[in-house]
1. Can you say which of 1, 2 returns 0.15 when FRET efficiency 1/(1 + (r/R0)^6) of positions 249 and 361 (r between Cβ atoms, R0 = 41 Å, to 0.05) is computed?
2. When you work out volume of the Cα convex hull per residue in Å³, for residues 41-112 alone for each of the structures 1, 2, which one comes out largest?
3. Computing helix-only ellipticity at 222 nm (-39500 (n - 2.57) for each DSSP H run of 4 or more, over all residues; to 500) gives -2500 for which of 1, 2?
4. Given a computed value of 74 for percent of Cα pairs over 27 Å apart, which structure among 1, 2 does it belong to?
5. For mean count of other Cβ atoms within 10 Å over residues 321-328, the calculated result is 16.8, so let me know which of 1, 2 that is.
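All of the numbers you see were taken from the coordinates with simple rules; none came from a lab. A quick note: this is a predicted structure, and the numbers were derived from the prediction, not measured. Cβ atoms are built from the backbone, for glycine too; each structure is taken alone.
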Structure 1
Amino acid sequence: MKRSKILICILYLFLVCNFAHAIGITGGDIDIETYFEPNSVFEFEFIGLTNRLHDNITYTAITKHGKQLTEYVHFEKKDFGMLPKASSAPIRGRIEFPEDLPPYIHKIHVCFSESCRENVGLCGRGVACASIVVYAPYDGIHPEASLSISDVNQGDDSTVKLDIKNTGDTTIGSCSAELSVFDLRDELKNKVNLGSTNSIESFGKDVLIVSFSTYGLPPGTYNTTANIICDDVELSESDMFRVGTLEVKIVNHTAKMLTGGIRKLTTTVESMWNDPVEVYAKVLMFNNESRIEGKSALVNLVPWEKKNAEVFIDTENLMSGKYDLVIELIYGDGKSMLQSEIILEDPQEPELGMPGSIKITVVIVIIIILLTFINIIITLKKRKK
C-alpha cells in the first residue's frame, strides 16, 4: 500500500512539473509598479507563452491574491480557448482605480493559466504569473522605521542599522535619530547619535548605519530606543542586543536516575558568547560509600545557544540514595562548575498478575461463553414449545 501511494505522489509531481515548467509569461517588465490615483485607469500588457509539450489545452487569464484590487481588474480577453503548443497570446487589461484605496503597498498577480487536457486522469495545471505593485500613499509625510542592533562580545563595537521609509505622498526633507541604551533595570547606559538622512521621496527609503563601542558595558541583555524626528513628525523604534562573555552556564541537570545499569545524566548548558564554542561536561557523583565519574562527548554551541550535554553513568554497583554531584564544563580557556545533588532510585519491581492484554482477552472469552450459553437456552425453550 505504501509503495502505491509513493508511486501516485511521484506521478502527480511529474505531471505537475510537465505543466508548470512548460508555460510562461513575459513582455516588458514582469513586475510592474505604479502609484494609485483616484478614479484613474492603469493599463497593462503581458505575453502568455503556451505549453511547449502538449496541444489541446485551453488557456485563461486570471488574477491571484491582491484582495483589495481584484474587483478593479478587467481583462480585454479572459478566455483564450485552445491554443497551439509553443505559441503565445497577449494578455491585456486595465485596473480601474476607485475613488479611495487604503494606504498600503498593494500587490496583485496577473496570471496565464492552462486547463487540464482531455483524457487525463491525474492533472497538474500550469500557471505563470506577473505582478503589479500599486503604491497607495498616506497624505503628507508618513515615516516608518525599523531598527536592528548586532549582538557583540564584551568590548567589541556593535552595529546599529536604522531603516526609514516614507509611505506618504510628500517628500521628507530629512530625518535625524538618537539611540538610547538601557540595562534591564531601565538605567540609561549610553546615548549614540545616529546622524541624519537625505531627503526621502514618496515610497523611498534611506538607512543610517552607525557603530558604537560597548566598552564598559557588563555582559548581559540591553534594551535600546531610537528616537527619530522626520521634519515635524516624531517616532521611535526599539530593539535589544546582547553583550557576550566567554562563559557557558549550567542551566539544569537530571535530578533522579535509576540504579542497575547504564543511565543517562543530562546537563543543559547555555552559551553566553557571541561566537561558536565547543564544550564538554565532566561529572562526579559520590557519597560515603561510592564514587563514580563520567564525561560527555564534545558539544558544539552556536552563539547564545542552549543544548544538552549527555553523560552515561554505570550505576550497576551503586546503591540507591542521595549523592553529591559536581558538574564541570570545559570550553576554550574557560571553565564552569556546579555543585549539586542527585538521587538514585532502584527500579520498581514489575507488578505480579495478569497483563492487561490478557485480561481483556479473558473478559471477551467470558462474554462469548455467556452469550453462547444464553443462545442455547433460548433455542431449547423454542424446541419445547
Structure 2
Amino acid sequence: MKKLILSAVAVMSMAGAVQAAETISESLTNGKFSVDARVYYFDRRFDKTGTMNATSLTAGGIMKYVSDDYMGFNAGFAYYSSNSIGGVYDKSEGTGSSNLQSNGDNINLLGQAYLEYKVAKTIIKVGRQALSTPVMNGYDARTVPTAYEAVVVINKDLLDTTIELDYVWASTGFGSKNNDFLDNESSWGESGLASISVINNSYEPLKVRAQYVQAVSDTYDANGTTAGQDQDITVTNYRYADINYAIPFGEKTYLKAQYGGNSYKASGADDSMMVGVKVGTTVSIVDLALLFNQIQDNDFKEVRSGVMYSAWQIGYDDKEPSTAFGVQVILKPMAGLSLKAGYVDVSSDETLKKDDFTEANFDGKYALNSISNIRVRYSVRNVSSAAKDDTGVNDRTDFRIIYGVKF
C-alpha cells in the first residue's frame, strides 16, 4: 500500500513538471514563504523525591514555502526545528519537556513535503503534511507540532459540508520529538490508519463534526519477540462526534456536546466511551464556561489531539475512566490581551487510580504587534493520595513562557 502511494506521488509530480515546464521559474518565484517561530521556556517540577524535573529553553518553529498554483498543482515544504539555546540547561534536563528529543538532542527535520492538486471543489494532498481533524492533528502545545505522512482528499461538493478522507502511515510524535517519521506499528498496526471526517454547517447556528478512524490491520510485526507470530494492537478504531450550537440568548452564548470512543482488540476487553458538555457565554469583557467530561468502561484514546473539553488539564495520551467537572473564565480587558483561568476536578472510577486530581490553570496571551505575541502559562496539579499510592503519579507544577513571531 505504501509503495503504491509513493508511486502515485511520483506520477503526480511528473505530471505537474511536464505541464509547468515552460513556466517553472514563474511558479517558483511567485511562491510564498511563511515563518511561525517561537522561543519557548518550559519548566515542570514534580513533588516527589527521585522524580526528574523537566526544564528547557528552546528556539525554533516552522519555516515554510508553498509554490504558486499551476494547472491546479502546488508543492509545499516546511522545516521543523526546536533547538536548545546556548546550553542554559543541561541536555538531560530537557528530555521530559517534549521540546527536545527524548535523549535531549535538538529537533531538526523536514516536517512537510507534499504535492497538492486542486480541481473544482476537491483537494488531493500527498506526502508529509499537517492534519487538522478532531482526533488526529498537530496537537500544537510545544515549539513545533506533530506532522504526518499521509494521503488526504478533501471535498466540498455537498452544500455547507466538508468531507475529508485520510490514509496515514507515519508521524513525528508529540512535539515532533521523534525527529523522524515513525510508522507507530505497535499502536496503529502494520498498515496505518484510514479516516473519514465530516463537518456540516447546514443549519447556521449549529456546527456538527464527526470522525471515524480505523486501523487497516489490527496486528503488527513484533520484531521476533514472539517467534513467527504477529502481535495484536490495543485499539482498532477511534470514534468522535461533537456539536456546537449558538444559543440566541445574551452575547456569544453556546452549548457544546461531544462523544467519543474506542474498540479494544483483546478478547473480553470493554470498549471505551467518552461524553462531554460545555456551556458558555460572554458578559461584557468576560467569557464564562462550565464543562463536564466522563469516560466509561475503558481508557479513551486519541490518535494525537486534545479533543476533550477538559484536555487542557489532563496531560496524558490515554485517559482512564473518570469524571471531570470544570470552570473557565477568560478576561479580555484590552485589545490583544486575554487572561484565562480554569479549575477542574477529576475523579477516577478505577480501582487503581491515575486520573484522580484537581488542577488550577492560568493562560495569559498578549499580542505585542501584528506579528508577535507573548504567552505565559502556569498550572498546579494536586493528585489524590490514592493515585499516588496506586500508580505513582504525583503533584506537579508547570510554568511556561512562549514568545512567538508569525508572518
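1. It was calculated from structure 1.
2. When volume of the Cα convex hull per residue in Å³, for residues 41-112 alone is calculated for 1, 2, structure 2 comes out on top.
3. Traced to structure 2.
4. Of the structures listed, the value fits 1.
5. Matching structure: 1.
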